[in-house]
Structure formats: structure tokens, C-alpha cells
1. Percent of Cα pairs over 13 Å apart, for residues 483-522 alone computed as 73: which structure among I, II?
2. Among the shown structures I, II, from which was the value 19.4 of mean count of other Cβ atoms within 10 Å over residues 243-250 calculated?
3. If helix-only ellipticity at 222 nm (-39500 (n - 2.57) for each DSSP H run of 4 or more, over all residues; to 500) computes to -11500, which of I, II did it come from?
4. Kindly point out which one of I, II the value 57, 21, 16 was derived from, the read-out being semi-axes √(5λ) of the Cα gyration tensor in Å, for residues 211-490 alone.
5. When distance in nm of label points 7 Å out along Cα→Cβ at positions 99 and 139 is compared over structures I, II, which one is greatest?
6. If distance in nm of label points 7 Å out along Cα→Cβ at positions 19 and 467 is computed to be 5.2, which of I, II is the source?
7. If mean projected area of the Cα convex hull in nm² computes to 27.3, which of I, II did it come from?
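FYI, it's all coordinate maths here, none of it is from the lab. Predicted, not measured: the structure shown is a model, and the values here were computed from it. Cβ atoms are built from the backbone, for glycine too; each structure is taken alone.
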Structure I
Amino acid sequence: MSEINKPLNFIEKIIEEDLKTGKITKIQTRFPPEPNGYLHIGHAKSIVLNFGLAQKYQGQCNLRFDDTNPVKEDIEFVESIKKDVQWLGFEWQDEVKYTSDYFDQLHDWAVYLIEQGKAYVCDLNQDETRKYRGTLTQAGQNSPYRSRSIEENLNLFSQMRAGDFDEGHCALRAIIDMSHPNMQMRDPILYRIKKVSHHQTGDKWCIYPSYDYAHGQGDSIERISHSICTLEFEEHRPLYDWFIENLPVPSTPHQYEFSRLNVNYTITSKRKLKQLVDEKVVDGWDDPRMPTISGLRRRGFTPQSVRKFCELAGVTRTDGVVDVATLEFTVREDLNENVPRAMCVLNPLKVILTNYPEDKVEILHAPGHPFKDGFTPRVLPFGREILIDQADFREAANKKYKRLVIGKRVRLRNAYIIEADAAIKDADGNIIEVHARIIEDTVGKNPTDGIKAKGVIHWVSAADNIDCEIRIYDRLFTQAEPEAGGADFMQCINPDSLKIIKGCKVEKAIAIDQREVQYQFEREGYFIQDSQDSHTDKLIFNQTISLRDTWAKINKS
């Protein structure tokens, strides 16, 4: 479907109506991640939505880090998030923004609320605060410190700012309504004491604003026209509006909520992803089995395929679960069109072509891509000894087996038809090599005797190839819903999510000097040179995806 005929999602309809009525003249969005972990596939949807809307309506999208909790944040995460946004194909206008840029203003507005009699310093500890807050069915109770005078609250808040109190001693809270049916409105916390250094402001502050207090005000300072969040923030919207209405802010943004991206066989909780990293279930945040954007990138997913997946998931107000097979489909479709081909033998078996001269090396040619121009043609050295995959040979087989069998013929991809004569075995009965013959004059031709080959197999020269390690990745979880019914997701880890195959042989024509170069290894799948293999002396290829979806078939059997 063309972009012109594509139906509008509900946020686009709101934007077009706002532009039509003159409610706004410029679209201003923002992507506001907290730098407390690596971004995952769910964040990709938010990136595509916020930056995509700005592009579509000639507006602007800010990258703003919600850095209000330095206890969990790190500059490593800041840099990884920048890279992820750019990898997806987006650029922020102006400089990167941080909520910490507004700490002085947020502090002054907190003082303003105290002066207006709308905020107070509360000495309740964490357990007491929870008790006084009430429940969903029971109203909360006013804190005994809620009636402090404006003068006393100003003095206490100044002492908080100066570092005179220990962490947890007190907090600044808004005065709203402890009986409000929305729990978010029951005197929410504005500031907590945290005596830790901040990755942007250093040791300037020992009190830090809450997300709910800082978020809307950051939007207002940046004059965000449409503040777009996922549905779990819907109950926070009344509080978002309360701050906007009760502070002398420069603009009045509005919050809109859309459904988050939930994918089966996946978890996207940063806390739980961190657990996988910390307990070494995976090899870091960018492990190719992780649903992080950096993990997808390392595995070989393309920006185009991830953006397409996010678009297919849609922008609605109804939560649901998207099949991970949809993501796999988008990357297969993209890679099939856009990556060159090569041959790689994962489990080599030597074939000696007994009627081919020992000292002869023939140069054969193959297209870089079977149906697209612009790809460099491949040069394939061909000699007396070649390597095929062990799975492509049997001493005897039924008619359904379309590979090499003794007494039968098969075509070598882009090369001769050969016929197998004998299998050579070691003392334990293992096949160590195959003796076969080429059928003369069959490169690109059928044999003149009319006996055609029953199948096509891939191969590489035994003398002229490149050794590599192949890593085959599968889904990290065995269950579609790893946390269903409160289950421990760690009990659903797939023990076969990574298979390492050493001693693989790939054709000599590949570009080994380029990181993250991708290929379709014919008959095997799509692979990418590992971005981390520069740290080793090995050439490593990660499997992005198989040529076709085999998961459903395997798991139904």
C-alpha cells in the first residue's frame, strides 16, 4: 500500500485536525528514554512513531534523556541509545536534550508550588507513605506533615537541597487529594533525596525530581505539541495535566497514549533483560538473542526491516501481542532483495573428483545476486578436491532425497554435475571422503546423455576457502508467553538458543575486511559477520534468520 493511500492512525488524525483548526502550527514531538539500559524492540516502535510523525508533518523530534534517577543510569546507556536512534535512520534536531538541563527550573517551580500552598515536605518513611496512600478500594489518609506552613516547607526544602538530611528522611510532595480514585493523584512525590553523582550534573544536586513531575514540564519547556506515551501512562495523564495547570509553564502540551509493542517469545522489561545479562544467560546487552536494538543489529536485522515491523504492528489504543514471525518475515523479505549470495559449508565433507586433473584449477563465475543488478559477480576456483556439507551425501536414499547419493547425480551450484561412486570410511565406519566424477561439459548445461541431476547442492574449493565459525541463533524462550500466569521467565530459557559450529568453510570471494557485512549463504540462511569478531582471531558469522520459517513446523511435530 502506498504512503498516499495508507489509512491514518488515530494520532495522525488528531494531528491533522489540530493543524487544520490552527490549534497548532508546528508538530513538535520527542523521544524521552531513561538511560538505565539498552533500548529494545518496544522502544523501536516509539522511535519510529515520534520521529516518523515529525518527518511526515515537517516538524521536529527531540531526543531527550529522562535522567532523573542517577542511581540506575549510566553514560554507556546514553551513547547506546544515540547509536540506536541513528541506526534506525533518524536524526534529532538541535542538540541532545536532558531532563537534567532543566533541574534549576524544576527546582524553582517546586518552590513556586510550596509558595502557592500546593506542596509540602513529608517526613513519612517509605512504608508509612505506602500505608497512608490507601488502596484502589480504600481512600488514603492525609500525612500528618501535610499541614506544615509555607514558611516551614520552604525552609525544609532548602535544607533538603543543601544536603542537610539523609536519604529517605523526607520528600517533597504535591498537595492534591488523598481520596482521589486515581492513585497517582494522592499527593505524589516531587523530589527525593539521593546523594549520588549524576552523569551530567556531577555533584551539583542531592535531590532529584520524580519522573511524573519532570516529564510534563520538560515537554512544556521544549514546546512539545503532542506528548506521545504508551498506554501504561494513561493513568498518569491527570497528574501530567495537574502540573501543567498549576505551574507558570511556557506552553501547555497534551499527552496521548498508544499501545505498546508486545512480541511473543520475548520479554522487554529492562529489569529482566538486565537479569539475563547479569546472570550471564546471554553475552551482554547486544547478544544476538536479545530483543534489544543493538542485539537485533548484531544479529543482522536491518533498520528497514525493524521500521517495517513497527509499521505493521500499527498504532492503536488496544494492547495486543504481535507474532515474532512477523518480525522474521520483514527481515527475510528485506535481505532476500538486498544482500549478495555466497556459499558456505557448515559441516565439510571432502569430495575427490577422480576424473578431474590434479593440477588443474578452473575459474568459474556466479552472480552476486540471482535477480538484481549492481552486485559484484563472484569468482569460484574449482579443482579436483571440493567440500560439500555432510548432510548433502548419503550412501543410499529414497526418491525424496534430492542430494548426492552413490550412483546418482547432483549439480554443484554454478558448476558441474557430478556423480558419486564410493564413500571412503575410517576405522570407526565414519565417512571421511567421497569419490565422484564430473560429467564433462555440464557447467551451465545439462548432460548430453539425457540423465539429469536430481538436485543442486552448494560447495567450496577444498584448497581455496576461508575458515570461519558459524553461530546459529534460535528464540531465547521456549514459550510464547514466558511470564504467563506469573511464571518465572528464567525457567523458559531455550537451552538450544545458540549453536556454535566451528571449522566451517566459506567461499574465498567474501569481503572479510568489512564488519557487519551480510550474505545469504545459499541453502543455509542469512548471515552477518559478527561486529565483535575484531576482538578475536576468528572470522565469525551470526545467522540472522533461516531461509524459511521452520520454528512452527518443528514445534508442532
Structure II
Amino acid sequence: MFKVVLKLDGTHHNTIVYPGPISIREVIDDEEIRRRSPLAFRIGNEYVNQDFEVAANCQLDCVTHETLDGMRIYQDTAIFMLMKAFHNLYPDHLHMVVEHSIGDGLFCEIFGGHKTEPGDAVRLKDEMQRIADAAIRIERTKIPTREADDRFAATGREDVRHNLRNLARERTWVYRCGDYWDYYIRQLAENTSFVSEFDLAYHSPGLILRLPRWGEQAVSATVKIPQKLYALHQEHDKWLGILKLHFVYELNDYVSRYEIGEAILVEEALHEKKLAQMADEIKQREQARIVLIAGPSCSGKTTFAKRLYIQLRVNGLMPRIIGMDDYFHPRRLTPHKPNGEYDFECIEAIDVELLNDHLTRLLAGEEVGLPHYNFQSGERDDSHHPMRLSEGDVIVLEGIHGINDRLTQSIAPEHKVRIYISPLNQLNIDRHNRIPTTDVRKVRRIVRDAKYRGYTAEDTLIRWPAIREGEEKNIFPFQENADLMFNSSLTYELGVMKKHAMPLLTQVSSRSPVYHEATRLGRILDHFHDIPDNHVPSNSLLREFTFGSVFKY
């Protein structure tokens, strides 16, 4: 006799006692579980398939698409199926690369001399649907690395072979589906039928693999492409072309050849050039008096603002900093989340009326007593610091709601320049394994929280869903409001951050609810060679998260 504690997305569902060994398939024969359509099954920290036999006390967690973990599994399985469809339909000299997220999907391009057309989207979607309908098993298996190398050599996957050599392991986990083999660092669903909702849309010069958003059952009927964000991605892709740097193994080659210092200087120069162009744009807008900066957590907003400050000074402007946090309502007036916690991230937590009054008066030439918010007492001193604008002065206001027009609703558009900043990573592990932007920000936050706030990696990872929820509500919907956008990603940064992050990630206990997430991030960092900190310039955005910045925070 043994007991199985059955969970759905980490929440207790049932406890069942069995007299002898039983398969996962039989354990999950439950109406509620079938309705929720699990994508994967986990015993402890190990994923198992439905044929696995349980013969001892355990906790079995059924992972659905309703969690971030499940959404990643769904997304990666959809990518796998797209690549299998491409393998089935296109000649071997062509290859497809998953480049970056955009809207509700992933932007992919075909390389090797093929011009992508609308018909490619139709053919590949039909083949993906055939693969889904066929309910083909996706088998995860560990094979000798030499055998894996031979298989990927036969299909021209030099990107994977480079990574296998860098990892230098005797055996490698790979995925097989019929005659198609691929390498993925994350978990996939065990059957193609588990991914039934998807779309493939043509968007020159590539395709967008569209998937249901988190918490939704189906793909949206309309294709909405955030055009400004897409243009920023395309601009960064040109930067990567200048650096000849699209995959992790190419970054590692720079390190191995002792050329990483020059590559870093080129990328940092590209950042500086972009900042100078932004300062020029602000200078040319003669009526612009307020610069608003916003972006998600760990985008490097503080260092960006300080470097923009310098470039504005070069152009003869004098930036005057106003702290958005100083306009918080007194704590007794702060809204609450459904769980009872204070919601400091919603715009209703800001005294928008007072902020607009002050900005209007400042633009009119009046002297204003700026407030100061005391976070310990939760009270605000409403006449803390006097300010009056002189000719050439520009107000700089940095905070979560900067590009939400509700924040500065009384200020005419011609007086404002709204800037959105985010690290839009486009460095991939290989053609099919992308490194999501949110993972880059997560690593930044883990390192910064440990160094400057005393938090463990576990603390940060447990808080992350709440951080992400606030971003989804308060930042991402307003991206396209921005007049200017800045990609704060540094292609080399995970090579630098690895030495800082890995010791923190390995401290997460195997009993922690975020252990699996910590090991997933560790698997990404495993692919990077170490890059010494002394290669990073002292004014780099990256120094905001490590140490040694020339700026004071």
C-alpha cells in the first residue's frame, strides 16, 4: 500500500491510496484533471510521462497551461512541432530560426536562400495541424553525446553541435518525434496532441507562431503587432549583424579567442550612439519640456536616465529630476490587491492630480515645492524641495507609469517625450532555443536583490509572478504609447552575470517551490563561458546590477 498526493498546478487535488504499482495514466483518470488538460507531470522535481509506474509514496503534480511553467512547456512544444513541420516540408539546406517574442507570438525567419511568402505560413500551419491530429509521441531520451553529435551533423545543426562541445558532457538529453530529433533545454509535452491551439501568420520577412496568451484558451482572432516594439527588435538584429553575434556559441568563441573586450566596447558604443540620438531628438523638439521614462523591472532605467542626463547636457539642456515615488498617496489611501496587500504599482497609488498640478505650474514658470515620500512612515511631506524651471531646463520623470498618458493627462503631447526601455534579448542558445527577455531580467534581479537588498534567489523567484502581474497590467499595455524606445539588452551580459547568479541559484533547496525555476535558469547559464567583470565599462547599464558603476544610486 502506498499513497499518492495528487496536485493540479501545485494545489492539492486529491489523495489516493493504491495497493500496488500503477501508471501515471491510471492515476490521472479523473474528470477534473482531464478537463484541465495537463501538459506534463512531475514527481518531486522530475518530469515523468504517463507510462511511468508509481510504486511508492509520492506527490504527483499535473502541470497545465494555466501556469507560467505550463505556458513555457506549451510554447516550446509548439516550436518543436513547427520545426518538425519545417523538417518534413523543406529541403535540408534551409533552416528556421526562432528569433524573439512579439505580440502574442514568436517571430521566426527562414534562412538559406528562401524568400518567405504568405504561402509558407499556410503550408506549415497545415502540416503542424496534421502533426497535432496524429497524436505522435514526443520522447525525451538521454543518449551518448557522440551519438547526438552525429545525428545533428547529419541534419546540418552546427549550432547545436557547438553547444554540445562547450558543455562537454558524456550524455545529452534530446527529443525524438518519429524520425525527427531536436535539442531543447526545457521540458516538452509528451504528445503532439497536447498542443491544439496555434496559428501561423505571415509577417515579412518571416512568420509569427501565435499561441494563446497566459490564462486564455484560444489564439486571438486578430493579429496585433506592436509595430514600434517590432522595429526595435529589427534594429537590434542589425546590431547583432554588426557584431556577428546571434548565438551563445558565437559569444563563447569571442571569449575563447580573447576578443571579448573589443566586442563589448563595440556594443557599449552602440548603446552610447543610441542615447546620443535620443538626446538629439529631444533637443530638436523645441516644445518638449518633460522626458518620461518607463519600463519593466530590471530594465536599467536608473543608469539609462543618468546616461541620458549626460547626453542632454552635451546638447545644452539641463535635466531636472523629479521622483515619481514622491507622489505616492499617503499609505492609508493606497489601494489594496485582492489578497489584501498594498498595490503600490497601480496608477491609483499615485497622486496624479497633485503631480499634474505641479508639472503645469512648473511649465508656466512658477516655483513649486516638490514633495518627499517617507516609505517608513507612509506619509508625504508636500513642500519638501523648491523648484523653478529656467530656460533650457527639462524635467526628467522616471517610473512605472511614465508612458501611461493618465499620469500626465493635463500636459499637452508636444511638451512630452515618452521613452520605453526594456532589455529585448535576441541572443539565442541555438536556432530553436531562445532566451526569453524575462529570463534576462530575472537574472539581473536575482543578482541585484542579493547584492543590494539581502534577498536570496528563492525570495526573488517567489516574488517574480507578482512583479510580472504588475507589469502585465501597468506597463506592457502602454508600450506603443512611447515616442522613443531603447533596448537595454547587452548581448554579452549573461556571460558576466553567470558567476554572480549561479552560486545564488544553487542555494535554492530542492524542497523549494521555485527549485525547478532555479535549475531552469541554471541550465541557460551553463551554456555561457565566463566573462570577467573588468571587461565591463564603469558606465555600463550592467554595472547597475553587479558593482563598480561610476554612477551613484
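1. The read-out comes from structure I.
2. II
3. II
4. Computing semi-axes √(5λ) of the Cα gyration tensor in Å, for residues 211-490 alone on every structure in I, II gives 57, 21, 16 only for I.
5. Top value of distance in nm of label points 7 Å out along Cα→Cβ at positions 99 and 139 goes to structure II.
6. II
7. Derived from II, not from the others.
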